[in-house]
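Peer 1: Alright, structures below, take your time with them.
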Structure 1
Amino acid sequence: MSKSYIGGCACGAIRYEISGEPVFSNDCQCRDCQHESGTGHGSHMTFRRDGVKLEGQATHWDMVADSGHVKTRGFCPTCGSPVYMTFSAMPEFFSVRAASLDDPGRYRPQAVTYTVRGHGWDRLDPALQKFERMPPD
């Protein structure tokens, strides 16, 4: 059995512990992730929701993805750190920001998504598989 993934916001008001391995890890270059991260992409690890233990109260912000589905971003109301994201069309999944891990070195991206929105100055691992939008199911 693998070691849990543990993390939270910068001030510690929101904490999570996730058992199991991520089902997908990606660097996303969509404009939403660019705005939220303040850089060229967001790095995410997506898990099955049934392995997630969450403590603390996040502020939620709903937005409509390019797919037309709502994604909800959870961030700390005290320090403002983005911590997690959920998806109306896929309620069984829970995605965390790689930088919110207590040990961010455990993050291993599998792909780059939304390269159609990427910037030349945002140089990501050239060996990663790339998708113009989200990969097919």
Structure 2
Amino acid sequence: MVKHEIGALILRVTLGVLFFIHGLVKFQGGIENTVGWFDSIGIPGFMAYVVALIELVGGIALILGVATRLVSALLAIIMIGAIFTAKLSLGLLGDGQMAGYELDIAFFVIAVFLAINGSKLYSLGNLIFKKDLQETSKAA
């Protein structure tokens, strides 16, 4: 079971870093630009703030291992939204000018894995709730 947890740790931290950067870029590039883009594709502009905050704060939470399942479920929902509202028309690999939805699918699958399985190794949430990794491994 330790190999499974090492794999989950790698996925959790990687997904956390990537989403943290995505959220940070939305704010650094001017969140108003993201609001305008959301409006242009038919998504209410205020959702840009919601998505950017979930990506930014959720990314940090994943890196630290706090609320991994909840954050991962929210990120999976965001990826479904991104695929169907912004990327689907571009195709799997894109149109030559913009990327397709292949990366979004990868992020979605990782998020779903973490939402289902969690990740307890080097997890602040695990320390806070004092769960013993070996006990939970034996139960599985």
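Peer 1: Given that helix-only ellipticity at 222 nm (-39500 (n - 2.57) for each DSSP H run of 4 or more, over all residues; to 500), derived from a single structure, equals -1500, which label among 1, 2 identifies that structure?
Peer 2: Structure of origin is 1.
Peer 1: On to the next question. Out of 1, 2, which one gives 1.1 for distance in nm of label points 7 Å out along Cα→Cβ at positions 23 and 55 as computed from the coordinates?
Peer 2: This value belongs to structure 2.
Peer 1: Continuing with this model, one more query. Using FRET efficiency 1/(1 + (r/R0)^6) of positions 15 and 119 (r between Cβ atoms, R0 = 25 Å, to 0.05) for the comparison, can you identify which of 1, 2 gives the largest number?
Peer 2: 2
Peer 1: As an exercise: Cα extents along the principal axes in Å, for residues 7-46 alone, calculated from one structure in 1, 2, equals 39, 20, 12. Which structure is it?
Peer 2: 2
Peer 1: Which structure, out of 1, 2, was mean projected area of the Cα convex hull in nm² calculated from, if the result is 8.9?
Peer 2: 2
Peer 1: While we're looking at this one, here's another question. Where does the value 1.04 come from, among 1, 2, when Rg/Rh (Cα atoms, Kirkwood Rh), for residues 39-102 alone is the thing being computed?
Peer 2: 2
Every read-out reported here was derived from the displayed coordinates using simple, explicitly stated rules and does not represent laboratory data. Just so it is clear, the model here is predicted, and its values are computed rather than measured. Cβ atoms are built from the backbone, for glycine too; each structure is taken alone.
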